[in-house]
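S.K.: Just below sit the structures, each encoded as structure tokens.
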Structure 1
Amino acid sequence: MVEVQHRSALTRSQQDYLKALYLLHGDQRQVPTGDLAQRLGISSPSVSEMVARLSTQGLIEHDRHRGQQLTREGRKLALELVRHHRLLEMFLVQVLGYGLDEVHEEAERLEHVISERMEARIFELLGRPELDPHGHAIPSLTGKVRPLSERPLSGCHHGERVIVQGVSDEDARRLRELERRGLLPGTRIEITKVSEYEGPIECLIKGRRVSVPLGLARAVFVERDTVIGR
């Protein structure tokens, strides 16, 4: 078995597979081939071919029936890419003035080519951030990832007070809708009405009543607001 120690030894496509597997929780459990194919937008046979290649490199453990999972080395390389991506998003927003809906695609391209030296300088320039502009955790150099809430706004109840922890960053149009409604990381929300029939969720945001369609609410992740008397 050949172990790959450096990201530069992998093609961009191989790097994308590792990162996609990590984002599908492939560092914790087996991910079905169909799920990985859907995430990458390619056919299942193409995924199987690449998985076999990565498996021989010691980056993926593959089970024909249950799916694939990252090895320790595969997780390390995937986290390096995720760190690059999220630091780049923060740099693009804070330094270059990009909008939240613009940075994902730019970071997708740049994450493969920046050096570790540039990554370190960006990290220091930004003040050593722990979160990207969408509220996602930036992995540390040692591979630690800050645990964040995975509870969607769509799962909240009438009368709850929550804070937006993060938002999905993969659909620019959806991000623009979230921004238009003020549903950005750090925003405090009071749930005023929840429909029993898959209807919109009604919220109070900074004294303004906001209606959030269920599809959008599923892309917003929240945590309980513990501030008393606000």
Structure 2
Amino acid sequence: MRILVVEDEKDIAGFIKDGLEEEGYAVDTTYNGKDGLEMALGNIDSYDILLLDWMLPGMSGIDICRNVRKENKTIPIILLTAKDTVDDTVFGLESGANDYLKKPFAFEELVARIKVLLRNKIGEHNIFSAGNISLNVEKYQVFKSGIEVQLTQKEFALLEHLLRNKGKVCRRTRIIEKIWDIHFDKDDSVIDVFINGLRKKLDTQGTESFIQTIRGVGYRVNED
């Protein structure tokens, strides 16, 4: 899951980025409104949620929200702001935001709100599976034939992406966009390292890997 954070206070942006990355999300940050809008619209299919500060140099979070809504009606948007009146909240929501979090806020609350919006966005049922492999998004657990397997955060994110798109080819460029830095396009060999790690942990010895390589394109997890 990839998140864009547009926040002009760099300490706050860094705190949010570090915390969300520890939760397993891929996070991009920018510190002014114009750059935020450009990144949001330029990569609208890559982001799963936007976190927008209300008061930003160059363009407000409200204006970003309104412009994004012209192009995408469904991407979840959370406004982060010190404005705390009922009128402000209503104005923010009517401008296209899905949620509104007042500063200062507890990081745990931000994570909880993100998870709720992501569940609502995809109609998530939390559990994805292929063959004898199952992944529980909410509990952050992976099982092979009923036995729990420990994955790193990136391995978990990669497996989740493959299982969410079961039966479809997951292109290497798309994997990089969703799980690693969107600008990390010169060398995508890191994907192979993590695919090999998943195969070592999840494949059954002597059988074909459940992660199929589509040469020159990407990877696919089949239905069975």
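S.K.: Looking just at Kirkwood radius over Cα pairs in Å, which of the labels 1, 2 belongs to the structure with the highest value?
M.R.: Sorting by Kirkwood radius over Cα pairs in Å in descending order puts 1 first.
S.K.: If you don't mind, another one. Which one of 1, 2 has distance in nm of label points 7 Å out along Cα→Cβ at positions 84 and 188, as calculated from the coordinates, equal to 4.0?
M.R.: Considering all the candidates, the number was obtained from 1.
S.K.: To continue, here is another question. Given 47, 43, 25 as the derived value for Cα extents along the principal axes in Å, for residues 52-163 alone, which of the supplied structures 1, 2 does it correspond to? Walk me through the numbers on the way to the answer.
M.R.: Details: 1: 47, 43, 25; 2: 52, 31, 24.
Going through each structure in turn, the value belongs to 1.
S.K.: Next question, about the same structure. Any idea which of 1, 2 comes out highest on distance in nm of label points 7 Å out along Cα→Cβ at positions 108 and 156?
M.R.: 1
S.K.: So if we calculate Rg/Rh (Cα atoms, Kirkwood Rh), for residues 60-99 alone for every structure here (1, 2), which label has the highest result? If you can, show how the numbers build up before the last one.
M.R.: Working: 1: 1.29; 2: 0.95.
Going through 1, 2 one by one, Rg/Rh (Cα atoms, Kirkwood Rh), for residues 60-99 alone is largest in 1.
Every number in this text was worked out from the coordinates using simple rules, so none of it is lab data. Remember, it's a predicted structure, so these values are computed and weren't measured experimentally. Cβ atoms are built from the backbone, for glycine too; each structure is taken alone.
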